[in-house]
Structure P
Amino acid sequence: MNRLENWFCDSGLWHQVTRRRLLPWILEGAELGDHLLEIGAGPGAATAELRGRAGRVTSLEYDHKFAAKLGACLDRNNGGVLQGDAARLPFRNNTFSAAIAVLVLHHLRSSELQDHAFAEIFRVLRPGGTFLVFEIENGWFQRALHVRSTFVPLGAAGAFARLTTAGFARVVVDFRLGSFRIRAVRAREN
């Protein structure tokens, strides 16, 4: 991420918008269960709210500084923070009841890494577990914000096929003001 992104994601404004506007929309009607995986926690704009909604939250963050800072300020009673890569999750199969990725997937360096992340998330979710995503659409403004940063748009149009290829079922994509949310479920095993 570039300096502007780092600054904005750690701002009080972003924390407030995430808590009051984004998460209610993303989580609407979702069952998080007893153990949620937060992928790309950053400075924790969503973390505290998620910890209030799920029994336990494990937050994964690629950037060591963000992971260390977030880990130092959180109560460890209902989860923890790990530094790691969404495309190589350091968890056992069937660990989580749900997973969420807020503005994370476009920071993976290629669509192939995004597909690896989908497969990894599928692997660590329990059967019946929900995967929730919030992403921005591709456009000149989004590209301008990501100068000197990684920006590989997920592309809502292809999300259904990519997630079903990874094994997910009941994939739903909804749009709102230049952004979209995705909800997908790891099918229950017979």
Structure Q
Amino acid sequence: MFDKHGKKLSPQEVWIKLVVRIQNILLETRISILHLSGHIPSHNIRKIIYRLGGIKIGKGSTIHMGVRFYNSKNISIGTDSIIGEYSVLDGRDILKVGNHVAIASQVMIYNSKHDINDEHFSPINKPVYIEDYVFIGPRSIIMPGVTIGRGAVIAAGAVVTKNVPNFSIVAGVPANIIGKRSQKDFNYRLGRPRLFR
């Protein structure tokens, strides 16, 4: 037996490859169940299934319908945070969403990418941290290794490739600072979830 690069595998390497393949099938099965669960029109039922799937979800947080997950066991969401419809949350490395974070619809947060200079196009995994009171606008993309500071605002459609300082407002591709939030002492709550969203 050979690997994908044409190298002949030893019996031990074949066994390891088989074990990894079984682990991947189990992971893909869990992710498929979470994906299908994302279409259940009940926030409370979805949240129970997501927690059983390994996602840590704080009190009062909402995950709207149609959200996609990659390796849910590395994803944690704080209290009173909202994840909008059809967003993508990548858990191939740590993804930590803080408290009172509003993530709009169709936001994509990745923590894995390919090394375009590697001969095997190998993956590079880096954690993503989103601190408290952040707002991420619709269809924004957050790339691996990024920390979004407390109270920061990501404009709709922005592509965030580097850390965002506390209270900064960023926009563009790639995202750059365009302003600062004047309010810095936050204590708001995002509210209750809509019943069938």
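Using P(r) over Cα pairs in 10 Å bins from 0, in percent, for residues 116-171 alone as the calculated read-out, with 26, 48, 17, 9, 0 as its value, let me know the right label among P, Q.
Derived from Q, not from the others.
Which structure, out of P, Q, was FRET efficiency 1/(1 + (r/R0)^6) of positions 36 and 124 (r between Cβ atoms, R0 = 35 Å, to 0.05) calculated from, if the result is 0.75?
Q
If semi-axes √(5λ) of the Cα gyration tensor in Å is calculated from each of P, Q, which structure is the one that comes out at 33, 22, 12?
Here the read-out was taken from Q.
Who wins on distance in nm of label points 7 Å out along Cα→Cβ at positions 84 and 164 among P, Q, i.e. which is largest?
P
Relative contact order in percent (Cα under 8 Å, 6 or more apart) computed as 20: which structure among P, Q?
Only one of P, Q returns 20 for relative contact order in percent (Cα under 8 Å, 6 or more apart), namely P.
Kindly point out which one of P, Q the value -9000 was derived from, the read-out being helix-only ellipticity at 222 nm (-39500 (n - 2.57) for each DSSP H run of 4 or more, over all residues; to 500).
Checking each candidate, the match is P.
Coordinate-derived values only; no laboratory data. Worth saying up front: this structure is predicted, and the values here are computed from it rather than measured. Cβ atoms are built from the backbone, for glycine too; each structure is taken alone.
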